[in-house]
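Coordinate-derived values only; no laboratory data. Predicted, not measured: the structure shown is a model, and the values here were computed from it. Cβ atoms are built from the backbone, for glycine too; each structure is taken alone.
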Structure I
Amino acid sequence: MSVAGLIMQQICMNKFVSPTTGATISSAQFGILIALIFMPGSTLWSRAIFAFFSAILVTWIFVAFIQRIQFKDVVMVPLVGIMFGNVVTGLTNFLAYKYEMTQALSTWLVGHFSMVLRGRYEIVYMVVPLVILAFVYANHFNIVGMGKDFSKNLGVHYNLILFMGLTIAAMITASVVVVVGSISYIGLIVPNIVAMFKGDRIRGTLVDTALFGAIFVLLCDMIGRSVIRPYELPIELIVGIIGSIIFIVMLLYRLKYGNKAIEMKKRRGRSESEFCKAQS
């Protein structure tokens, strides 16, 4: 999920875009509901196929919509994605109430590891070739994130790489949602934290983002299993609480120290230039 967020943020050139704010998670849930309604006896793989197609289609529509917006703000794009996701979620809840699928759908609305059993988690193995493919085309994703004209000047097929990256991110998200359920904030905070230390180059941060995301989920799962032992809290609850706190702290840190660091860098540059002039 963190790798999917990293790809989406780089392609859209917006640090607030993620599978949560890009309507990818809600669209995967919508695909699962469609499979439950029209194929009640479907297997987990059949539901995964519906989730894949739904997540890919809705993510494409979302990105195509924001590409048509001429005046895009840093905060406007995720707000549009949140509204877009709420529309999909509202349609999902409407169909769930209409066809009495609310209880069946609730399994995928909140992320938890109680469904991770033999015969149900093998879909996650699909993430491995997708991550490898993302690593191979990492430099292309960086180029696409710089704009359509810049990509054409470097000989990169803009639309092909754009939709390839969105498809990889959507399929990674859908595979996680089918097995575990919805887990928010992973694709939002983990890439931002790693980028603060490693930069925005995907090839240099993809492995670190995947490892840090796995460690973060593991720690949240340990907390969820320890708070009210022998019972277990859903991983979505712990990730939501800790993730929101980390994200707020990260925003405050950037607002407080980011500008000062830039000013110190400028002052240092000015002092060096003045020293060179004095030497000359």
Structure II
Amino acid sequence: MVRVECEWCGKEFNRKPSHIFNHIFCSAKCYGAWCSQNMRKDNNSSWKGGKLTKTCEVCNTPFKVFPSRIEARFCSIECRGIEVGRQMKGKCLSKETKEKLSEKARKRWQNPRFREKMSKVLTGRKFSNEAKMRMADLWRDENYVKKVIAGLHIKPTKPERKVIAICENHALPFHYCGDRSFMVDILNPDFISTDGTKKVIEVFGRAFHDPDVSFFKVSWHRQYWGRMARYAQLGYDCLIIWDDELGDEGKIVERINTFIGVEQSARDRLVRGGKGG
């Protein structure tokens, strides 16, 4: 063994003669610190001149990229989305293509390993309170909501179309607004009353809102009572219809007619319950 000195921190230590090279370090930490100071730019054989400046094709904003991304065309995901929207505007997938994509998606979700993997991915996401507040403020901005709606091309789901037909066939005073054309704070109900009362209808799918059925962790505010209490706190009565209940049209009509005559005291109880929870 030979006594040597670390080139970065000056610490003395023993090392085999066969392990002594041009530069000597006592640890990976010291080696990394030395590289950070001495292997920069022209001193590094992999250096290719640093970032290059390009101009975004959508907003004309200058942005920098590494040489390996010289083909980049947009400064952000938002600008890329705008360009994709322009290219896809007026284009529709054929029925055959849609069916193929749906079949592929169904097969993936039938695989237990895929479901387990996606469950971990979707339930493992965590956002800071600051990020949550920023997102909430965005959804209160009418211009932001309009841009999102225009980009998503939202259409009623199959369960929502059934409720639309029921309301039209039985002259029920509710209008579809699940395309985010109407917001209650940051909530977007599926239907809003047309008679001036503060009543909304939500169509819930078991797979996304029922914690006993869903493959994912369903947060309280997305569950039945959580959503009811939140609307009540905002001054709205809410009727939730589950997708597996839509087979009995008569029952749905009866529930909506009963809901139209709901008493104010019911909402007050939900407000107290929501605050207490």
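Computing volume of the Cα convex hull per residue in Å³, for residues 134-197 alone gives 103 for which of I, II?
It traces back to I.
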Any idea which of I, II comes out highest on mean count of other Cβ atoms within 10 Å over residues 54-61? I
Among I, II, structure where helix-only ellipticity at 222 nm (-39500 (n - 2.57) for each DSSP H run of 4 or more, over all residues; to 500) as derived comes to -24000: I
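State the single structure among I, II that was used to calculate distance in nm of label points 7 Å out along Cα→Cβ at positions 38 and 142, giving 6.4.
Numbers: I: 4.2; II: 6.4.
Going label by label, the one that fits is II.
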Suppose you compute volume of the Cα convex hull per residue in Å³ for every structure in I, II: which one lands on 160? I
Upon calculation of relative contact order in percent (Cα under 8 Å, 6 or more apart) from the atomic coordinates, which of the structures I, II produces 9? II
Quick check: 1.09 is what I get for Rg/Rh (Cα atoms, Kirkwood Rh), for residues 6-61 alone, calculated from one of I, II. Which structure matches? I
